[in-house]
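Asks: Below you'll find a set of structures to go through.
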Structure 1
Amino acid sequence: MKQCILLAAILLVAACTRATPPTTVSADYRNPSLPVESRVGALLSRMTLTEKIGQMTQVEKNSIRSEDITELFIGSLLSGAGGYPLPNKAEAWAEMVNGFQERALKTRLGIPLIYGVDAVHGHTNVYGATVFPHNIGLGATRDPDLVERIGRATAVEMIATGIFWNFAPVVAVPQDIRWGRTYEAYSENIELVSTLGAAYIRGLQNTSPQVAATAKHFIGDGGTTWGTSKQNIFRPFMLDQGDTQMDEATLRALFLPPYKAAVDADTLSIMVSFSSWNGTKMHSQKYLLTDVLKGELRFKGFVVSDWQAIDQIPDDYHNDIVTSINAGLDMIMVPYDYHTFITEATRAVEAGEIPMGRIDDAVRRILTVKFRLGLFEHPFADPEALAAVGSDDHRSLARDAVRKSLVLLKNENQALPIAKNMPLIFVGGRAAHDVGIQCGGWTIEWQGKAGNITPGTTILDGIKQAVSADVRVEFNRFGNFDRLTDAQGQPLIGDVGIAVVGEEPYAEGVGDQQDLTLAEEDAALIDRMGAQSKTLIVIIISGRPLILTEHLSKIDGLVAAWLPGTEGGGVADALFGAYPFTGKLPYTWPRSMSQIPMLTEGVGAPLFPFGYGLDVER
């Protein structure tokens, strides 16, 4: 009998700490009519240390044991780029995320998960989602209203899959365009970054329901010094995750204003940078994270680490946890070995190494965001929003963004716009007919991928749709049209040649590139097509300015199209005069590699200055 009583007592304690249905607990925190602050306080007062540490834990979805979501009170999951279900379609995403959410709602207090994803230019992990131009292109538009509408459309597509947290926007101010994340930032101009970053945040967070934005990466990730980064298994990182070497006044002047604008726009989360400041990892910078961000800027949301980033703090893992949480980290993107993280974080609190007040502050911030997002009332995917994923309306918005992002850099002999009845048009270059290349990195896969990786319209498709029915359009990826001859057997000369050149997809430090000179095969393409065409138009698909000074004299019309996404028809709209060129350079375009970084003194005038862009009326 005593054994039975003891067993019953043990089961009762387990039930109270782990699996009691939420309906058996005083549920005032579930009352949506109460102020968020009151609901947070009521919930926090009921939580055990285990539940609190669970809320601070973010796990990569392929690493989680589903039962552990319930048993360990996990607060957040994420999909890294490429972290999609099979089949990769919106309905499967919704089913997957809903399944995880159901596990979370079975916990004692029924606290919902917040699921995060890098939807940095649309909900681009999802096959068939709308892929908008990367931020560098949006910087060329100078259009905060457009950027806000893109944020709103992205949020709607995310909500359809049950995801209410976007790890975007990047609000870096790159000082060196060799950085592989240059295209993720709107501009080198502080004011433009601040304005567009805030607009995107409003777009994400002003939906109903809303999606939490993440301003990143705090702070100075765009100012690292070449060669100070870590080695990576793919290739050496040279700038990404490196060291920002400057005094505090410079750091503040260059990089703090976009975060102030983001906080003023009420961003619900901020992600910390992998990089260091004068040799000290940002994830251990208590002064910047707590005193400046949370104190001086009065940031009320929560601070999340980057992917496994606390591991780079130069100490053992236990002390990395202590240092980062005490510095101001609220949620840790573990993302793999969450059992060890939970064990060590708990041990640190119990040993007094992390004050309980710091834990409560972190959890209060996380819960506040979950309540503000309405996750307690609508934790699941919205099936009615599934029709919006890759919808005609969203693709139309993306196409408009492409048109407005194009920067006309050269236009001689009235090369542009092209007449729609031009008899013979040559189109050359691999990028002219490749959705994956024009989307760039962070598309389906982390690094992106060439090929038909997701539905879209290529630039070649757009050209064919734009011209008159009797126009002959010939495409060759190598720009070689020698096989095309007239009745006398002579090679045909194109009335217009359109050469599409640029960069292959990349992301983060894998894209750190010492030499930005136009690739040899692209230079050869320009030469071949110039010799076979009466007028030569060159379109550059790239995540940053490239060095092409020596080729400029061979080109009649030059267009920077950046990384336009799935709606390549927007490029053709401007080429053939349906819409005017209005974009302006978001970055200075250097004349030579000696001008990079542009902070270098005495290197002469750039090829095209910041803000440059020709206007051509229809």
Structure 2
Amino acid sequence: MIKRDLSLFYHVLNNKPADLLIEGANIVDVNTGTIFEGNIAVKSGIIIAVSEKDYPAKMRMNAKGRFAVPAFMDAHMHLEPTLITPAELSKLLVPHGVLTLFADLMEVANVFGPKGIEMLLGLTRGIPLRVLVEVPSRVPTAKCMETTGGELGLEETEELLMADYSASLGELNFQNLFGDPERFLKKIEISWKYRKIVNGHAPHLTGKDLFAYHIAGIGDDHESTEPEEVLEKLRIGMKVFIREGSTERNLDEIIKGIVDKIKDFKHLMFCTDDKFPDDILKEGHIDYNVRRAIQLGVDPITAIQMASINIATHFRLDDIIGSISVGRMADILILKELESVEIESVFFEGKLVYENGKITFDIPKQEIPEWALKSINVNEDLQPDDLLIEVKKKKGRAKVRVIELIPKQIINEEFIGEVPIQNHKVLSKPSEDILHIAVVDRYKASKNVGKAFVKGFGIKSGAIASSFAHDHHNIVVVGDNAEDMYLAVQDIVRMQGGLTVVSKRSVLAHLELPLAGLISLEDYKVVLEKLEKLNNETAKLGCTLSAPFMQLQFVTLPSVPKFGITDMGLVDSIKYKLIDPIIEIY
């Protein structure tokens, strides 16, 4: 995945010409934190000279008055939540200067196991996007509490960590480590064997638990939402990825809270975790993080370091990528302005892939195996009433635990609500925004249906559903009535994966996601149009969330406080056990 070319030793020694010379640029040197005017020589995709002196070259580009900065990286993200193929994603990311992704492919691994990872990586070949894998550490995440289609044991994990495309052992949440240390410490030992770091997942972890977590070898965290969390983790030696995704908006609060409290930012990096393509198009990607950090008072060079050399150094790849330095890959951005991060040109491995508002690369033809398009297998006897909680009492009321969403965050709170019971069914209460949520097994056609209640979607009449549901990726549906919820599930089955909005027994909008039930095969512009319609139709049902389907993806997550939900039921994400959503019936 990463090039090394020792023949360049003789090429440079004998003063042979470069393929390209970028002349007179204001070079942002992330190694020293300075800017100097100079020339950048590139041969075979690798930088062979950075100097104020001239260098022989076959082709020259005048960058006088502009800034040359290393291309941006995403320290932690998931390819699948973009909902588009890597090729389509490259069309979106290249104009924003993002050329390297450290990607945890746990979504496709939960569906297909190792062959899913290999399949998705195959779709990155031939595009100007470098994908380095954070090998999923927890597939499944909640063992014995969820059904998945794939599993990564010790043997599979070691095979993946041996591969040249792997960069780390992917995000290991503290609940898994503390709940099953024998299993996960063995995975950590394997990562050490191959000199790969271990990524973390530790929201609100503090004190001795945090110390133990870090001692076990977990080197970073991307789940911090408050400045105090960040400072504690930095002070014990952990690295922190500042996250800004579609629903996980953490950058402003963290930067505002630490910008005047620390002097050295080398252990801080940027990531998106999960970002929908419409948000990338509207505001940007890692370039947005850089731009916004500068606006909040971070020095421009420091912000660029957080998006480049800091990340490369953390993953022990700074000798190959992350800076405009001799011997590194020629991933270079030419900016008109430094502070506004206005990108004029983008070079990927020395090739011009974007210039003045237009991409300059072609997407190769890609073949997708048939098995990857057939992953939805729901019990054929499923009925509408199976999506509701049934009790012995025919009529009455129930005190229930409700998953209460926190807008723009993936964490949630507990709300205690009261709902009616009719004909042995515990019903929703749309007037108080207490809705049904159900998760249906999509893998083994079992009768598993996890059922609970959720608050925060605001739907008054109807349902929304998705086959994208972290981390298990069963079918999740939220609604106020069984019939619309059932129709939404059936629409997902018919599409072999997707997102859908239903009301009054009619499908209002949907997006097909047939690749592993997670990814569309359509052009990103078509996906954006369908996403917009989905969001608009969901808003008409009363939902006020800015990214309702991203929120729907995360409400199921069993590893983030306070609740998750799987096909086996409601999960207490702190104690890591299944619990009853019914507290009392009267």
Structure 3
Amino acid sequence: MKAWLLTLVLAGSAYAQNSIAAPISTSAFTTEVNAFLAREMAAHIADIKTVNPPQTKVLDAQTTGEFSWGTFMRAAAVVSQLSGNDSIAGRDLPKFLGQVGLIEARGGGKAFAQMYAALALRRYGTDLKSNLLWQSLTASEQQEWRSLLDPARFYDRATRHVINLPENYFGVASRVITMDLQMGIITDRVYVDDLLNQAARQFVEGEIYSDDALPTGRFDRYSQEYARYVYEAAENIGRKDVMAALEPSIKTQLRLWWDLLAADGYGYPWGRSLGVIGYMDTMEIVGFVAQHPHFRPAPLPEMAAAYRSAWQSLMREYIPERHLLNVFGFGHGHYSYINPEREWQQTTGFFGKIANAEILFQQAVSSERLTSFPAKLDLPPVARFEYFRHGNRPAGVWIVRQGALQFALPITTGTKPGIADYLPAPHGLTGFAAPVEQQVPALTPYLELMDGTVLVASDGADEIRPGADGRSLVAIWKRWVTVSGKPAQFVEPGLTSEVRWSIMGTSNGATLVRSETITASRPVTIRRMHVLFPSTSSHVATRLVEGRRMDRFASIEVEATGPLAASVRATGDSALNRGNQEPILLLLDWEANQVGIKPGTPLHWTFTARPLAK
């Protein structure tokens, strides 16, 4: 064989071998995570010079936001548990955290601040007589801690409801009160059981998914977190009846999470808890199923691969020189409750969630002798519809993972009518992102009537018809919501929208088609119909094919047919720039004005998306 040909053969062989990544050493990976957490937690603790009065900044990040000191407390406690070291950055940690807890006690900390404080205290044992943190406190300081751990700060025992909070906060309340019982902070078992029963009510009554804003039908990632929290609360006090009632929900919800999962470890692509939490969620879930193997939607090696993928994504979002997550970077979207005052809280929350998950993960891989796991997260194809609820206003999500075509299309209610994060659009589709917490028509039209009313087809649907093979979906809206109204507050304008989604072609070259027909029971004039395709691409090329306009972005080509004029604009550094995972750089606008719809003369338009081969 000629020398040059032999060289090519050997080079090709080496390439083929290198393209198949070697398995990941479990011990090497856990060492990496442990070292990161120890190093970064030490940096944060070292920068805290005073807790009385509390610093307003740590590492130049504000500490004055909700849950901030409680979140830090939990993170420091669990990182020390992971390392087995009660001295970090020269601090006697139990004594130090005892004083940190007084910040939340005196500042009215509630909900997650209370849960994290309880977790920090319990880390040193449930017997307060030997609990190092508790014993470091004076008698009056112990009373302040008791006040901090009182769920009455956000749970009304008389009405048996959380106070002005979404339903998922029942999960937080149940964890707080059951830990209180474990540690003797509360001794009224009737009170504890009653609160836990209220927290578990939706699941005990047979619901698989929890409505987070009863009765509107708001379903998102909080449903599975809520179920896990209530399960852990029941586990705290041995309520096997509640644990058994929750099992069908948790198994189903974690199967959904697994089907939604992206290759980079990102979970739920819609809803109000987006960005880095989508990766932290994955690591927390893997920690939970590591401890509870009967809930695993896949074997532990695959869970480990997902866990590492999420970790790698979080590392890409970490700024080592600042010791902080890049929460407020260019194009980083988050709901308004994540404000600059909570920048520090977001990072220390990351430390606490991952350290706790790591403890559970390490226990599982040790007991199950998992010495290595795949370097690549190899997810199976999916095409199915999952109902969140049936009945008068059904809700659910269409999940698709077919080669380059991956998305989740939720039909549910948002925090506001027409808010982009909850619209029935293909969230997670390559090149597409809904501007976070913005009322804009992201691949779901806004219809402005002549009187100024703006209609949107969302907040569940009147009818949902999934295709038997999972490759199509029909949804019908006769009752609409108005953008200026309240969630699930319906109007009937005499218009019916029938939307047909379908997947055309094979998984390697699949195309997504959205076809909408709007009919009228009486003449209606639409002053303006507006639809957006918000793109994460920095450029677009437009071409005409037989009179049809096609817009080609970096990873996807899209087309709209119907009475729509198209234009492209840049978002700049505006609210429309902020996506859930990456910046939204361009907006492709489709618009039609003065459109008349009469009985027998419907409005019809079609959207087509073709992911491009890499």
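Asks: If percent of Cα pairs over 18 Å apart, for residues 281-384 alone comes out at 51 when worked out from the coordinates, which of 1, 2, 3 was used?
Replies: Among 1, 2, 3, the structure yielding 51 for percent of Cα pairs over 18 Å apart, for residues 281-384 alone is 1.
Asks: When helix-only ellipticity at 222 nm (-39500 (n - 2.57) for each DSSP H run of 4 or more, over all residues; to 500) is computed for each of 1, 2, 3, which one produces -7500?
Replies: 2
Quick note: the coordinates plus some simple rules give every number you see, no bench work behind them. Not measured: the values here are computed from a predicted model.
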